[in-house]
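Structures given as structure tokens follow.
A short reminder: the numbers here are calculations on the coordinates, not readings from a lab. Keep in mind the model is a prediction, meaning the values are calculated, not measured. Cβ atoms are built from the backbone, for glycine too; each structure is taken alone.
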Structure P
Amino acid sequence: MASNDSIKKTITVTLLLCIVCSVVVSTAAVLLRPIQEVNKSLDFKRNILAAAGLLEKTDKASVESLFADRVNTQVVDLETGKFTDAVDPANYDQRKASKDPARSTDLSPDEDLAKISRREEYALVYMIEGDSGLETIVLPVRGYGLWSTLYGFLALDSDLNTVRGLGFYEHGETPGLGGEVDNPSWKAQWEGKQAYDSDGDVELTVIKGKVDPQSKDADHQVDGLSGATLTSRGVANLIHFWLSEDGYKPFLTNLKNGEA
């Protein structure tokens, strides 16, 4: 009988401990969620500023201040290539919209170069403005690499053709291989590259191997990632998609012509 009592006590203590631990973990998760959301928003803004070449050694307050002072967030209708007030940029979740059939377009295999399946109807664009007007525009981009969807930002100068920067804030590529998309040396290669050729066709790409500086195409090319052919191809494909007619090209054309 004593043995049974001992077993019952052990089970009871174990159950009570599990319940207490569950309550503690759940409470911590609830209490920490607002902090996590703030940090996530801050990191998002930091990556936008970094792509635009505006991020230095800044603390939380200066990132928020710089973003508020310099960045004008706008919504673009990707179908018409024009600004729209159909959604509120402060509350619009572009990633969620891309997965919602009511707010996105199904892409055919021929269209889906970036392997994203669906393209949202509206996109957020980030206009970096100065005293003389538009200086840089930052465009959200995404596409599938080897193991994951890479989410990032492509920044173009005011000519809407010269690359200011490219960076990814979320991906699951292999560290040391595809994960080298985070390498500052590789990211630095993008600055100054040209997105389109003289005919307006998308030429910006990642090649296999090293770029020949003497090549006539060198202004449009970035070195491939060593040992990461599929990730390199994924980056090239997502860049091509988002700069094409299916992505931001209609908007960039309208903006250049003063018709956005």
Structure Q
Amino acid sequence: MLRQRVITAAWLAPLMLAGLFGLTGGAFALFTGGIVLLAAWEWTNLAGVSETTRRLALVAGMALLMLVLWAAGAALSVGLLWLAVAGWLVNLYWIVQYPARSEQWQSMAMRLSMGLWVLLPTWVGFNVLRDTGGIWLLYVLLLVWGADIGAYFSGRAWGRRKLAPAVSPGKSWEGVAGGLVVTLMLALVFATWQGLGAAAGLGLVVVTAIVTLVSVMGDLFESMLKRFRGIKDSSNLLPGHGGVLDRIDSLTAAVPLFALLSLGVL
């Protein structure tokens, strides 16, 4: 398993970095759109759709929506990012109430609808952040990775109080705190590197804290859906790593919110 993980990472990491930071405009939108459509394919399984033809049709429908959004430009971007904020507030309620309120979203139609307000804003957020020149896209990626790494090691060392035992028994509040420490340190480093003043630096610290906590929801939300579906990974598209959703679950919550904040809407 470890050998397979290393092999997959060896080709995947350079590909992702080249696509995320070597492409711009339509090419970048196409690249990130491909990632989101792979995630949409996996989401159809989380929703309980098993027929291949139907799954392909649903992914094609997602691709059509993305084309419409691209054609509309910025006119719909902000609205869709706000939709993500509203959607994640609902998702938080379902995570906290799991499994007591699972009947509210267990239908196939509702689980498919969830994918719209999770995946489409993620794609829009990626494009918004890339349009800023890429530095804040890099920042949110480092933020999510830093939060995951900090949570993993602090959770293993000190984890005692369970965060959401019904959804993901391995996660702890101590892990969340460890991830937050790492990302706040990242914020200070970035504020210094970018030459931000005291007010802007403080703003970055506050935004980082909020987005870090929100990113945890992305992980928990996918875990909840997988637990309900009775599967361990979203797919086996990435040997040794599970599926695309398993790799971007935290980003689906963090990217839309960070993009919205970067637009100065909040």
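Given -27500 as the derived value for helix-only ellipticity at 222 nm (-39500 (n - 2.57) for each DSSP H run of 4 or more, over all residues; to 500), which of the supplied structures P, Q does it correspond to? Walk me through the intermediate numbers first.
Numbers: P: -12000; Q: -27500.
Answer for the origin of the read-out: Q.
Who wins on distance in nm of label points 7 Å out along Cα→Cβ at positions 47 and 199 among P, Q, i.e. which is largest?
Values: P: 3.5; Q: 4.5.
With respect to distance in nm of label points 7 Å out along Cα→Cβ at positions 47 and 199, the highest-scoring structure among P, Q is Q.
Tell me which structure, out of P, Q, gives 26, 24, 19 once semi-axes √(5λ) of the Cα gyration tensor in Å is calculated. Mind dumping the intermediate values first?
Numbers: P: 42, 23, 19; Q: 26, 24, 19.
Of the options listed, only Q reproduces it.
For relative contact order in percent (Cα under 8 Å, 6 or more apart), find whichever of P, Q sits highest and give me its label.
On the way: P: 16; Q: 25.
Largest calculated value belongs to Q.
Assuming 3.9 is distance in nm of label points 7 Å out along Cα→Cβ at positions 111 and 175 as calculated from a single structure, say which of P, Q it is.
Details: P: 3.9; Q: 2.3.
Label of the source structure: P.
Quick check: 0.75 is what I get for FRET efficiency 1/(1 + (r/R0)^6) of positions 71 and 247 (r between Cβ atoms, R0 = 25 Å, to 0.05), calculated from one of P, Q. Which structure matches? Could the numbers behind the result be given before it?
Numbers: P: 0.75; Q: 0.30.
Computing FRET efficiency 1/(1 + (r/R0)^6) of positions 71 and 247 (r between Cβ atoms, R0 = 25 Å, to 0.05) on every structure in P, Q gives 0.75 only for P.
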